[in-house]
Structure 1
Amino acid sequence: MKENTIAKIVEFFKDNEEIFNSCMEELDGYNGYLGDDRYYSMEELDELYSDIKPLELLARAYYGRDDDTWTTDASDNKTYGEFNPNREWFHYNGYGNLASSDYKDYTGYLDNYTVEAMNEIRCYIDSIDEDEELSALFDELEEDEKED
């Protein structure tokens with residue numbers, strides 16, 4: 001039963017990416033779930049780097065990338081475009097450099113473990129209860145857990 005309900009929640013999130021993004025950021029705000037994978041508004045760049053030397057910030061942008069522009073070669077290897085400060089969001093790539101995008105993409109976290117983590121701290125994730133269908137699914141998950 002529990003696995004079926006979790007699968008329904010995952011499907012809901014696949015169909016409602018903005019709600020999933022909100023839930024992910026609230027989960028991250030509570031326990032740091034996303035680590036360096038969190039997206040920040042490009043407007044926050046000044047605040048986050050206010051105590052960093054300008055040369056370091058320039059290097060992080062230079063060695064960064066733009067997630068929204070890429071090409072692939074014959075072997076399907078991606079080559080990303082240069083960091084674009086005109087995008088809406090940024091996050092850190094695996095090396096701590098800046099990656100720009102106009103879209104938040106937390107789909108790599110859309111799995112059973114994330115849903116269970118959200119359920120454990122549901123009272124801190126307001127976005128769940130702001131949507132009736134999602135709230136009902138999490139209620140169902142709580143009932144399933146009581147039965148187990």
Structure 2
Amino acid sequence: MIITVNQSDSRRYRRFSIKLPKNVEEALKKDTTNISKMIQKSAKLRAPRWTGKLAESIKVKPSTKGSVVEVGMPYGMYQEFGFRPHFVQAFRSTGSGFVVADWAAAHGVQLAKNSIFVSKHRPFIKPAVDNTIPKISDLLSKSIAQAIKKS
């Protein structure tokens with residue numbers, strides 16, 4: 001078996017080897033942004049709503065290696081990871097112009113001694129990530145194939 005390599009083949013290979021890492025890096029950066037947007041969309045749908053501010057606060061922020069999903073409301077951490085069961089005073093402000101008693105009335109929760117007992121949290125980021133993970137391999141394989149063709 002004889003294999004011949006001419007000068008134009010070596011130039012093409014050199015050009016390919018220089019362009020490929022740049023193209024793959026661009027594709028991966030674009031994919032991390034797309035994956036973050038998929039997680040954001042899913043998390044917004046899963047976020048608990050009374051005022052809607054928690055869902056609105058879920059943003060995709062650019063970073064040096066792609067993007068990051070951020071939750072802007074401080075109570076988002078407690079909704080995601082939980083908290084100790086506790087009593088909340090009924091006339092405590094929610095920070096959105098309402099009081100806890102308004103929320104309780106809207107959800108049919110009975111007040112006991114001017115407070116309500118809170119014992120449950122509702123994760124919204126982890127289920128969004130779990131929903132997105134199966135889609136990542138297809139997205140990456142398509143974009144890397146396009147980066148190879150582009151090189």
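Data for the structure
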item: Label whose coordinates, when Kirkwood radius over Cα pairs in Å is calculated, return 19.3 (choices 1, 2); result: 2
item: Structure from which -18500 was derived, helix-only ellipticity at 222 nm (-39500 (n - 2.57) for each DSSP H run of 4 or more, over all residues; to 500), options 1, 2; result: 2
item: For 0.75 (FRET efficiency 1/(1 + (r/R0)^6) of positions 32 and 80 (r between Cβ atoms, R0 = 25 Å, to 0.05), calculated) the corresponding structure among 1, 2; result: 2
item: Origin of the derived value 32, 12, 8 (semi-axes √(5λ) of the Cα gyration tensor in Å, for residues 96-135 alone; candidates 1, 2); result: 2
item: Structure (1, 2) behind the derived value 3.1 of distance in nm of label points 7 Å out along Cα→Cβ at positions 64 and 120; result: 1
item: Of the structures 1, 2, the one that 12.7, 42 was derived from, the read-out being Rg and Dmax of the Cα atoms in Å, for residues 48-87 alone; result: 2
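Read the figures in this text as sums done on the coordinates, not as results from a lab. Worth saying up front: this structure is predicted, and the values here are computed from it rather than measured. Cβ atoms are built from the backbone, for glycine too; each structure is taken alone.
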